[in-house]
Structure P
């Protein structure tokens, strides 16, 4: 997760020549350190089960879980770092691995469809399904998730699929609309900036679980309504929004912010 923040920063720096010159040789130093960190985890990498899939497993870093598949938010964190490495350095190996994680996750996130969720909304538990799911699933089955993953972890789980969707990779426009329904008809369905503490949107978790909501703002190009649901929570109910959320609130805003937009008040 730390590596992702660094590589995304480096990716953005490349677009600003003055800032790139200011960083100088440190740019390549940071890239090399990120590459070394990611490649160290190759010992945890497993290709498959399908040819276009891949995932990470626990090793001796957590002996009690050794050999088990990492939960979705861990897979997502690695996927974000790998994709960021590709974007910042052109590392093809990391791009291939990131896409494989994307395919692996997509086939194990439940797409629940029916009168409530329409063509489908994505919901998932803390540990993704070991086997691929036969999507779409009847929406009645969403109760089996018992609310699904808590919000703070689910935001990280969703961050990688949303990032790939922004790039037109693995997750299609239809998939991104499904994530929009996750927000609008799931954890944000009450409106007025109120968000539930789990991905499905049940009272099982309190609002103190609503952490790092900014990752969901990546949905903006596909659904202004979904963006507004998350933004309203940040602007109305978070007394001290985290920098990672504020930056994404501005970065993914559907159009340039005017000087009198309420988001600017967060800097005052």
Structure Q
């Protein structure tokens, strides 16, 4: 796994105290491979895990990377390119691959290469499915991979603290202290905004979608979490995650300490 140490030493604030630089020393961002010792037919001999860190407590927990996560990011990037090449409604189509099984020592970050330059504005995606399928880890996975390549990202996880990655630095974001104009000034135009909706976060904040930055929301099919879809000044598309396969589930249970959702 790759660790990164941003050039942040003494926290300070900017834009009315809404954005505070945060020390992220020696945090692992890329997933690492773990052997899966088993004799079950079809179960992979290795899986990839990553550490979604709670930046407030520095508590780490291992989460297994589903093949769906990798293929889902590829599908979103391909969809963005189609939307830019031909501005009409295109479905988000996942093409199953064996990229994780075939990868060697270094995790195949789907944002690498030409995909680093793919950006989008004035559009949104809602990732939906039943509880426990892995919507929240999917957003955290995207966050880790974009930070690894220093791609600007705003992350609103399922708690009261929001985070932004910009110019190789991590910032703690106090959304209640900023307006759309502040976010528009602070966030580069190619920022991805990741919103994990639950009882605490709820709907996508108006101040976020009014920046016209690209949004990916993880949500249950609940009206109170999806009200923004009818108010946003752009069209929002839907992406349904697939259920866990039997072999994925078995592999996740075998790996010690790995959380699957």
Structure R
């Protein structure tokens, strides 16, 4: 896909995740959709790194308050744009049923508290997976024209599957052996609701056991991006100014619970 093929849409304000989840519920019963990812890029300019909101996020995820935002924080601001793209009628998959299986974040330069950031998101690399099909949602954050942060979330649409060499992701690997325990957490049952309050992501599977059961889970599960943030927070003070952090979400973390 060449640059000239991409349609860029600039948004005036962040999309409402509440409205997008409502759209996601309705989307499976509506006609539409196609078998390829949209050649479309959504942009939002001038998103503020508000100190009060960053501090609230930091408290929930275990970060201290610093002069720069946590490496996982920009995902919170980019995710509504990604959801807006994934809930369009032309998107090839319904959001309901997608599984977030991996996330990579590149912090290319520190993002100062209070700075103004321009976001862009798009979908790419639809490919086979041994348990279905997968694709990436990419987000970039720029400060004064320079890319400061990049996030890549990989989603799986279960069903079918392929044994072809291109069906990467979740490959069978040799067991890593017993790992040493560096930290243990007691995770409260309300962490999904607390994370939702600061992220705006009120996915029912994270909110309460009753709503999680509607989607096949025996109890509520922790949000994968909260889990990743909490892990990153445990390294605070030991990470360089620029870094890459990757996570593969292998199994649900039931809450309340231990990790």
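Here are a few things to note about the model shown:
- For Rg and Dmax of the Cα atoms in Å, for residues 91-194 alone computed as 17.8, 48, the structure of P, Q, R it came from: R
- Taking distance in nm of label points 7 Å out along Cα→Cβ at positions 83 and 139 as the criterion, the top-ranked structure out of P, Q, R is P, with the highest value.
Bear in mind that the values in this text are calculations on the coordinates, not laboratory data. Quantities reported herein were computed from a predicted structural model and do not represent experimental measurements. Cβ atoms are built from the backbone, for glycine too; each structure is taken alone.
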